[in-house]
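Only the coordinates and a few stated rules stand behind these numbers; no lab work does. What you see is a predicted model, and the numbers here were worked out from it, not measured in a lab. Cβ atoms are built from the backbone, for glycine too; each structure is taken alone.
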Structure P
Amino acid sequence: MILTPQDIQGQVFNKKVNGYDKDEVKQFLVLVSEALEGEIIEKEKIRKKYEKTKESLLKFEKREDILRDTLVSAQRFSKDIKKNSEKEAEIVIKESEMKGEEIINNAIIREKSIKSEIKNLKFKRKEIESDLINMLNSLKELIESYHIEDSDFEKVEYISK
C-alpha cells in the first residue's frame, strides 16, 4: 500500500478507553506526513536529475560516435593517399625505365626529370602527412576537451550529492 501525506493526515483511529492522546497522535501524524512529503519531493528531484543526466550521457555518446567515425575516415583517407602516392611513384618509374630503354640519347635528361617528379611527390606526400597529423591532433584536442567536460560534469555530480 502506498501512503500519501494526505492519507496520513486524514487517518482516523478508533476511540478506546485509556487510548492515546488525540492531539499527540495528530501532531505525530502531521510530522510523519511532512516527512513523507519531503521524501516524495526529494525523490522527484532525483528523478528529474537522473533524466537530465541520462540526456547528457546520450549527447556524449553521440559525440563519441561522430568522433570515432571521423577518426576512422581520417585513417582511411591517410591510407588511400599513401597508396596512391606509392602507385604514382611506381608508374612514373616504370614509364621512365621504358622510355630510357627506347631513347638512350635522352636518358640523362629524362632521369633528372623523374628525380624531380619523385622529389615533388615526396614533398606533396610530406605536406599531406603533415596536414593529416594536424587534423588528427585537432581531433585529439577535441576529444581531450570532451574529457575535460566529462570531468567537470563529474564534479557537478559530486557537488550535488
Structure Q
Amino acid sequence: MTPVTLELPDDPEATERLGEWLGRHLQPGDTLALVGDLGAGKTTLVRGLAFGLELDDPEAVSSPTYLLVLEHPGPKPLLHADAYLPAKLQGFLEDGGLEYLLGGTAVVAVEWADQVRDLLPDNTLWLTVEITEDRGRRVELRPPATGGYAFVSDGPKILAEILDRD
C-alpha cells in the first residue's frame, strides 16, 4: 500500500485527534511504530490513541522513556514503549520482553521505533511525524508491504474526519 501523508495545523489537538482516529481502528495485536524528532508530537499522538482505544485512563499516557514500557488497561489495552534509550529497550526485548510486548493481547505503540526496527514485526504500521516550517505537523502513515491497515488508504478522508470536528 502506498504511504499516506497528512498535513496537520500547528495545533496539538489535531495531532491528538489523529491518534484518536487511529485508536478507533487499531486492534489488539497491531503495532504502531512512531518516528520523529524530540517534540514532534509522538506522545501527544499516543495520548489521542488512548482516547480512541477507550482506555480506562487516557490522560495517564506519558512518555515511557525511563520506564521502557507502560501498560494502559481498557477494552483494547495499550502497551506504550519507548526506544529513546535503544540499548536499554533492546536488552529488555531480547531478554523475553519481545514476547510480552508483541503477544497479541494489546495494541502496541513504540516511540523512537527506528532504533529497534529489526525487532518489530513485519506487519507494523509506521508513522513518521515531522515539524513543518509553519510549526504544523507532517505525518506519514506507511502500512506494511504485506498489506493490512487498509483504513489508512484515504488521506483526505482521514483529514476530514480529524479536522472537521466541532
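Below, the figures for the structure above:
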quantity: For 8.6 (distance in nm of label points 7 Å out along Cα→Cβ at positions 9 and 121, calculated) the corresponding structure among P, Q; calculated: P
quantity: For distance in nm of label points 7 Å out along Cα→Cβ at positions 25 and 129 computed as 8.9, the structure of P, Q it came from; calculated: P
quantity: log10 I(q)/I(0) by the Debye sum over Cα atoms at q = 0.12, 0.16, 0.20 Å⁻¹ from the coordinates reads -0.47, -0.86, -1.40; which among P, Q; calculated: Q
quantity: Value 20, calculated as relative contact order in percent (Cα under 8 Å, 6 or more apart), assigned to which of P, Q; calculated: P
quantity: helix-only ellipticity at 222 nm (-39500 (n - 2.57) for each DSSP H run of 4 or more, over all residues; to 500) from the coordinates reads -32500; which among P, Q; calculated: P
